[in-house]
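Structures follow.
Values quoted throughout were computed directly from the atomic coordinates according to the rules given, and no laboratory measurement underlies them. Please read all numbers here as calculations on a predicted model, not as lab measurements. Cβ atoms are built from the backbone, for glycine too; each structure is taken alone.
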Structure P
Amino acid sequence: MNDITINIENLFKSYDDVKAVNGISMQIRKGEMFGLVGPDGAGKTTTIRILCGLLKPDNGGADLLGMNLSKERNKIQDQVGYLSQKFSLYGDLTIDENIEFFADIHNVKDFEERRNELLEFTRLTPFRDRLADNLSGGMKQKLALACSLIHRPKILFLDEPTTGVDPVSRRDFWKILSSLMKEGITILMTTPYLDEAERCNRVALMDKGKIIVLDNPKAVKDSIKKVIAEIVCTNVRKAYQLVKGELKKEVQLFGDRINVLLQKDSNEYEMIENFLNKNSIEVISHRMIPPSLENVFIHLVEEQSK
């Protein structure tokens, strides 16, 4: 158990009649990047806020760094960093002054060297005298990350850290997270971007307060034993409606193509192509590709709702 940084056991949290977190249990290892994935309302943010000590669970509990959350909350909070969806920077303070403010909050003395490290790390050094209000969205997120790291936390909680950030800044942010993992920090993040979740060591797909699957991304994708038929065809909207409505297949529409979820090693594709041809839809090209995490998540949610 020495390598277990976060141990969650049978955690529950409700708001009136809504079960935001409905009996989840999981373990997260030291130095792991763990992704908590699911739609809005799945319970991701509530879970992170409980682990940060900002919410009390109705039942169940958690140990972080070998300490019990309910009994040693203050000690735990000294060892964690938290970047929320609406991280509060002070717009009338510069980058330097914001980091200094958070150093004071965490009682970090002689923080200047650490601040310089973080500014280099996040590539914010040339902008250190700029007011936070005058930063781009991506730069604000990097500053928020630097503020959450000033006290050298052992666990970093990130709640949808790249939402609303441009693609270049998202890429930079992920490079920074990869570097953090080399330092042995444990990262628990939530994200609505399934392509981002693929970068995590392990993921938990969450829906309606429950974890529906937990494993490394490859194992999660392999677990449903399906393949995607990516079909480029004429009249793609009609094709989508027919395959979904008449063939009752799981299908997604992407521009000029449809993605149909099929059983591995089956002859279902030939049946679908014949069906489309009979309905005056020409198949221009097709290929078989592995399912993405998004495909798997949609499939598992639909299976549970049956």
Structure Q
Amino acid sequence: MTSPLTFAAGDLTIHRIVEISGPLLGLRQLLPGLSEADLAEHRGWLAPDALDADDRAILIFQSYVVRTPHHNIMIDSCVGNDKTLPQMGDWHKRQGRDYELALTAAGLRYEDIDYVFCTHLHADHVGWNTRLVDGIWAPTFPKARYVFSAGEVRFWEGEHARERAPVFAESVLPVLEAGRADLVADDAVIGDHVRLLPTPGHTPHHVAVLVGKGRDEAAFAGDLLHSPLQWRAPELSSAIDRDAAAAAVSRRGFLERYAETGTICCFAHTPAPSAGFVRRQGDGFTCVGIAR
């Protein structure tokens, strides 16, 4: 079950801005703690939405745009065009209009975005922060403030200082140099609609973004999980998680926090569903998608 592209949460309207979807890599490669026996047990319900016939994980790469009564807030900014990502095949020097067309379909232009929040600073969450303009990386959203975890920025600044990190150089540093970034604590409260929740593990200062006035109407999980199987088994961490143990703690903590509540949980990469309500299932959880 896929999620609708637009849905309501309290006084918010949320748009999914999809750039890429499809199989990425083998599920056991993505989740190295997954045994062949466990894969066999779960294959039936994962396919076809989240697992293809070759046991490859199907992932979606998307942003969320939240319309509050006052602002348009983008959460994560996908892969982008022209970025230096040689290890990522089709993402390298990508030339695509899917993202812009998805924004347009939602009734949005680049200049309509007031804030860009990045849950962390991996390539597929910062790509459209910038675009090439006359050969120079410039902020894509001309009126927006970009909100980053200060600790996350410091971490990647250190990595970049040791060895040039193209993602940081092309998608984050130009925003900092343009004076468009607000560096905040991992538990920051921004205005009356947005709060950050520290969820370290995938990266050292990964955060979830919580939105709603007076309560968490929607919670944006970033890369707390990549496959629906991680709802059922939160201890399964991704091969991409920098600290697998911390990621597992953050993942279960997030799912526990929102299980059996009215909060809509929005996931970056799960196609089935991308957004829904967390429910308990045995020692784990499941996610019930939003009805169309």
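When distance in nm of label points 7 Å out along Cα→Cβ at positions 114 and 194 is calculated for each of the structures P, Q, which structure yields the highest value? Walk me through the intermediate numbers first.
Values: P: 4.0; Q: 0.9.
Ranking P, Q on distance in nm of label points 7 Å out along Cα→Cβ at positions 114 and 194, first place is P.
Structures P, Q were compared on distance in nm of label points 7 Å out along Cα→Cβ at positions 226 and 242, and the highest value belongs to P.
From which structure (P, Q) was distance in nm of label points 7 Å out along Cα→Cβ at positions 26 and 74 calculated, if the value obtained is 3.6? Before the final figure, lay out each step's value.
Details: P: 3.1; Q: 3.6.
Source structure for this number: Q.
Starting from the value 22.6, 75: which structure in P, Q was Rg and Dmax of the Cα atoms in Å calculated from? That value comes from structure P. From P, Q, which structure was mean count of other Cβ atoms within 10 Å over residues 154-161 = 14.8 calculated on? Only structure Q yields this read-out. Taking distance in nm of label points 7 Å out along Cα→Cβ at positions 42 and 258 as the criterion, the top structure among P, Q is P, with the largest value.
A value of -6500 for helix-only ellipticity at 222 nm (-39500 (n - 2.57) for each DSSP H run of 4 or more, over all residues; to 500), calculated from one of P, Q, originates in structure Q.
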